[in-house]
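S.K.: In structure tokens below, several structures.
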Structure I
Amino acid sequence: MRSQQNCVTHWRARLRLLRDSEAAQLLEFALVLPLLVVMVIGVVDFGAAWLLKDKLSNAARDGARIAASQFDDLSSGSPPASVKAVRNAVENYLTNAKVTTCAVDTTPTGTVPTWQYTSTSGGTCSVFLLKIERRYTYPNGTTTVVATRVTLNYPFDWNFGHIIKLLAPSSTYANSFTISTNVVMTNLTN
């Protein structure tokens, strides 16, 4: 009888210890979970921003490549065919890469040699900017090179700011920022 009572007391002590350690683990998990969520959301947002930057760079590169191979037709109208070709190439890339379903305006602002297009606004469209500079110049040693520069500015909405505001309501993290990319390619024809 005595050994049976010792055995029961022994197991009760072990169960109490087990319950105490489970409670400690639960408390530790509750303390670490918010930090873990912030880290995971931050990594996901950073990855999405990196991917968007890569797609924007590719779209600008496609546009600059097309413009660099075009003849200088800047006196043939406003906007010239080479600028329209760049606009169309960038719009097609952004649509095919599933960056946006919004169209790029067909009427640019600006004059020779710089034109700016914005996205059509309305609905769920993010307003972005496409800037095409056909006679962009830069020095290369003792010569001045004539090139085309295509710039894309696109807004990125991220979740990190929302998560931080849940944990620290007085934080001032923005919920969106602009990702900008530009590509310069030497004009192959004059």
Structure II
Amino acid sequence: MALTEPIRDPAKVKELLAYYRDLRHFRNQLIITLAIHTALRISDILRLKCDDVYDFTNRRVRRHITITERKTGKSKIIALHKNVIHALEAYFAQASPGMPLILNEKTGNAISRVHAYRIINAAADAIDIPHNVGCHSLRKTFGYHAWQNGTSPVVIMDIYNHSNFHITQRYIGITQDDKNTAYQELSF
């Protein structure tokens, strides 16, 4: 399996987020939007049930979700970005209590990791992202852009459950170009 990288170009991230929305394929849009805006592993996204994100009693999308990560066993609360809320609202008509959120209509179960990879990779190919893009690329994209936008490395480490910044630094793909920019952009 090839190493994946974050999508560094903000314009390409926006194109990727819009790809399935523009095709009105709301499930596929939701996969990409959740992966980029929550930094969840695809295995955790595919385990979500509609009840995790929808309040069926009040007929609205939840503003926060609580999950227990499959890999680490750690519980976390995630505030949902407005893009995730909009994607969930677009998909809401297809939701029912107890149903997997990312539904395979043929089986009634959640789609597979391979199916999710194909969905993500097809969108990346369609918008000409020039490097290998997979499910984990979207998780890394979150961290890279959070860092670029000034989020504390400590917060990013905590979101990823990393034990030190060196791991996070490698994970989000901080390059020599990023370091060069830091040296050159001091304003004093």
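S.K.: Quick check on the output: 21 is relative contact order in percent (Cα under 8 Å, 6 or more apart), derived from one of I, II. Which one produced it? Walk me through the numbers before you get to the answer.
M.R.: Numbers: I: 21; II: 29.
Label of the originating structure: I.
S.K.: Right, here's the next one. Work out which structure the value 25.2 belongs to, where mean count of other Cβ atoms within 10 Å over residues 28-35 was derived from one of I, II.
M.R.: This value belongs to structure II.
S.K.: The value -15000 for helix-only ellipticity at 222 nm (-39500 (n - 2.57) for each DSSP H run of 4 or more, over all residues; to 500) was derived from one model only; which of I, II is it?
M.R.: Here the read-out was taken from II.
S.K.: A further question follows. For structures I, II, which has the highest computed value of distance in nm of label points 7 Å out along Cα→Cβ at positions 84 and 148?
M.R.: II
S.K.: Using Rg and Dmax of the Cα atoms in Å as the calculated read-out, with 28.9, 108 as its value, let me know the right label among I, II.
M.R.: I
S.K.: Given 19.1 as the derived value for mean count of other Cβ atoms within 10 Å over residues 44-51, which of the supplied structures I, II does it correspond to?
M.R.: On the way: I: 13.0; II: 19.1.
Derived from the structure labelled II.
Every number here is computed from the coordinates shown, using simple stated rules; none is lab data. All values reported here derive from a predicted model rather than from experimental measurement. Cβ atoms are built from the backbone, for glycine too; each structure is taken alone.
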